[in-house]
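Every number here is computed from the coordinates shown, using simple stated rules; none is lab data. Everything numeric in this text was worked out from a predicted model, so none of it was measured. Cβ atoms are built from the backbone, for glycine too; each structure is taken alone.
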Structure P
């Protein structure tokens, strides 16, 4: 609903909005454009106050866990444009901002697609960790990066964590936390990691 409201604001302000949900394909990877505004690709996002600051302050390039820059690059590659951006609404207070990344901040999407397809064909995880562990609270505990939560190789990648015992998994009300270092024992149920490794619908908190 918020995205539709943003589109309404765009048209009411006199801009030309076309191409809603237009399907595009780049090297067999398909997607749907939110819209084209004034002949440039624009992806509309809703964000929490914390996430909104990355768009407003132009720091998305430093932390883009959902691949928004790659998504925009793919859409632009398909449309033959290069000056698009992300129109974002803060779902906590309604603030709007338009983030237009620099060309160097956007990946070479064809090269990225090629590399990802090549990696997906492998039966083993990469030699180097894709993401390093992050702090879990202030008592010294550490957990895997949120981008590792869905990866089927997380237990293999972090098999040496916790002094060689591997990942320790704790079940919180909001989901599972995969700890690589436990200094202070969490006051929630610990889940057997062999059982948890079979689950595909997991997430870190």
Structure Q
């Protein structure tokens, strides 16, 4: 069994896949905060006493706290089950929810009013651009896809004055739709910007 989950956004999402890659159980809840309280019970409810031999966890970018909660749970479960552990791109997972014939830009709110943005091929979900953390105006200039999805979609489309903004959240049920390289990442946080706290330079 393969267990996938992501806690990088306001959603807490988990999915269970069988050996053939079919999704046999899923949970998608928009909870805002409280991932640390909800994730493990959600996974336990879905597993029903079963275990997984592979775990795929969202590594961000997104909520600093949410990412850490998901990774801590994933590492703990992997140790307990002796399961293989890998990370997946949370922005690619978001983009996977709108797979179609056109490219899509995933845009989510970052810190200080900036946006995390990355563009993906609408069919293969291969990246069309690098992951960037930009002010809305610069993100608007960098994004060429008509469709923009995520918590920062409206800001980007308004700054660009064209395209379709669609607010959405990642679903772990789309984990196996990601290209292999985007679901076999190192299971460590992808924050995509420098921390707010900085060490003081010596006098």
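Okay, here's what the table says:
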{"read-out": "Highest-scoring label, criterion being distance in nm of label points 7 Å out along Cα→Cβ at positions 34 and 66, among P, Q", "value": "Q"}
{"read-out": "Value 0.70, calculated as FRET efficiency 1/(1 + (r/R0)^6) of positions 82 and 98 (r between Cβ atoms, R0 = 41 Å, to 0.05), assigned to which of P, Q", "value": "Q"}
{"read-out": "Structure responsible for 4.0, with distance in nm of label points 7 Å out along Cα→Cβ at positions 26 and 162 calculated and labels P, Q on offer", "value": "P"}
{"read-out": "When FRET efficiency 1/(1 + (r/R0)^6) of positions 50 and 114 (r between Cβ atoms, R0 = 30 Å, to 0.05) is computed for each of P, Q, the largest belongs to", "value": "P"}
{"read-out": "Source structure (of P, Q) for distance in nm of label points 7 Å out along Cα→Cβ at positions 106 and 170, computed value 4.2", "value": "P"}
{"read-out": "Structure (P, Q) behind the derived value 22 of relative contact order in percent (Cα under 8 Å, 6 or more apart)", "value": "Q"}
{"read-out": "Among P, Q, structure where distance in nm of label points 7 Å out along Cα→Cβ at positions 74 and 178 as derived comes to 0.7", "value": "Q"}
{"read-out": "Of the structures P, Q, the one that 28, 21, 14 was derived from, the read-out being semi-axes √(5λ) of the Cα gyration tensor in Å", "value": "Q"}
{"read-out": "Test item: FRET efficiency 1/(1 + (r/R0)^6) of positions 90 and 122 (r between Cβ atoms, R0 = 25 Å, to 0.05) calculated as 0.05, pick one of P, Q", "value": "P"}
{"read-out": "Source structure (of P, Q) for FRET efficiency 1/(1 + (r/R0)^6) of positions 10 and 186 (r between Cβ atoms, R0 = 41 Å, to 0.05), computed value 0.35", "value": "P"}
